[in-house]
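Before anything else, here is the set of structures, which you'll find just below.
Nothing in this text is a laboratory measurement; each read-out follows from the coordinates by a stated rule. None of these values were measured; they are calculated from a predicted model. Cβ atoms are built from the backbone, for glycine too; each structure is taken alone.
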Structure I
Amino acid sequence: MAEPAYAGFWRRLIAFILDQIILAVGRLFIYGALWGIAYAGLYFAESQNQIPMVIPFFVAAIVLLDLWLAWIYFALCESSPLRGTPGKLALGIRVIHRDRRALTFEEATVRYFAKILSALLFFIGYLLCAFSSRKQALHDFIARAVLVVER
């Protein structure tokens with residue numbers, strides 16, 4: 001079987017940017033709706049002066065929700081039959097196990113949270129894909145995943 005074409009750093013970066021745009025639009029609607037609900041609740045309870053006390057709790061909830069949303073977005077998309085997020089699919093990238101099968105949800109979850117390690121120390125883990133024979137970043141090595149370009 002012929003060796004597949006692996007997705008390189010720049011293609012992956014552009015796919016990541018596209019996915020962040022998609023997530024930003026979704027976040028805008030979700031967080032705007034949540035803030036509107038919270039504000040309306042305080043308004044109707046005649047507690048507008050409590051807003052400064054509510055903001056830290058709201059921000060903490062948003063941070064946790066954001067982590068959850070991004071995890072679900074990436075893990076579900078990469079373990080789906082499509083094998084990629086919309087940003088990756090737009091660039092012809094598929095995420096597969098190094099054994100050339102689809103990732104399970106658990107493997108996609110490991111890959112997502114391993115990106116934290118890749119980001120440590122000035123994103124050096126991401127730069128590994130420039131030097132790896134299969135163009136794998138640190139989180140790809142950890143999850144035993146490769147990103148291939150389907151033509």
Structure II
Amino acid sequence: MAIILGIDPGLATVGFGVIKREKGVVSFVDCGVIKTPAKTDLAERLNTIKKDIEEILDSVKPDAVGIEELFFVKNVTNGLLVAHARGVIVESIYSRGIPIYEFTPLQVKNNVAGTGSAEKWQVQEMVKRTLKLKSIPRPDDAADALAIALCAERMLKL
């Protein structure tokens with residue numbers, strides 16, 4: 001059995017999704033978000049993300065983690081803030097010796113929906129179908145994290 005954690009990094013909202021692969025069958029375990037208040041200092045927000053990610057890592061004990069790479073952003077300031085959050089997350093994973101798989105948004109769309117030009121709703125629908133869920137996971141960040149976890153699962157050699 002392999003447990004895979006997917007992470008959709010952000011500063012205001014970090015999505016996470018957990019799946020497992022057992023005897024060739026992939027199934028849903030959990031998903032959710034970590035939220036940080038907008039009017040909080042950057043250092044405090046990063047500390048919250050770090051603590052919450054570490055708590056998830058300690059409870060889930062994933063065999064691998066998939067995380068979305070940063071893509072070109074129009075708002076450079078926002079991109080830098082997300083990069084800070086992503087750095088805290090990657091360090092927390094790396095320090096535990098867990099393999100990290102990184103994907104661009106295009107790779108996630110292509111892997112899950114079969115085309116890099118897929119719309120967000122199409123990727124979410126494929127997550128729902130692949131994991132045999134009754135509805136698309138909410139919020140969007142959690143659904144995106146599950147898509148990232150599915151990408152990582154397909155890369156595993158476990």
Structure III
Amino acid sequence: MPLTSYTIERTFPVSQERLFRALTDPEDLKVWVWGSEGRDVEADVDLKVGGQVRTTTRVDRPDGNEERAGFRGVFALIEPPRRLVHTVHWDASVGYNAPGMNPVDEVIAAEVEPCAEGCRLRYTHLGIPDDGVSAAEHERSVRITLDVLERHLRD
């Protein structure tokens with residue numbers, strides 16, 4: 001299956017350094033990365049090239065039990081406070097990673113630059129299977145989580 005991507009550009013009313021920290025600090029990630037759906041969120045970050053990022057949240061399974069779902073990745077580029085690139089391996093059901101589907105890891109690239117209103121984030125998610133729905137669903141979800149990030153940064 002071919003792969004696709006999307007890019008979101010968004011302005012935040014904080015410094016470039018503060019936004020970069022929110023993208024990399026486990027305590028910040030716990031607050032926003034799973035949006036308002038996050039429950040009992042855990043986050044671990046080893047902020048170095050080759051280091052890992054991992055976040056999980058508690059989710060309800062159809063059988064009524066609970067489990068942890070999340071993503072993990074490896075940092076490929078870290079240039080504080082400007083650029084950050086890491087892989088994404090889903091430890092959660094995202095539709096195209098069902099048993100036997102063997103998807104490739106995806107990539108998140110974040111660029112943060114100062115602007116008159118604070119700073120601008122250019123968030124690109126690459127390597128999503130082009131099944132006609134997944135990229136749009138990821139983008140919709142990320143836009144919601146970025147709303148939560150903005151509220152977190154304003155508090």
* Asked: With percent of Cα pairs over 22 Å apart computed per structure, which member of I, II, III shows the largest figure?
  -> I
* Asked: Out of I, II, III, which structure matches 3.0 when distance in nm of label points 7 Å out along Cα→Cβ at positions 96 and 128 is calculated?
  -> II
* Supply the structure label, taken from I, II, III, corresponding to distance in nm of label points 7 Å out along Cα→Cβ at positions 16 and 32 with the calculated value 2.8. => I
* Structure fact -> With helix-only ellipticity at 222 nm (-39500 (n - 2.57) for each DSSP H run of 4 or more, over all residues; to 500) computed for every candidate in I, II, III, -15500 is reproduced by structure II
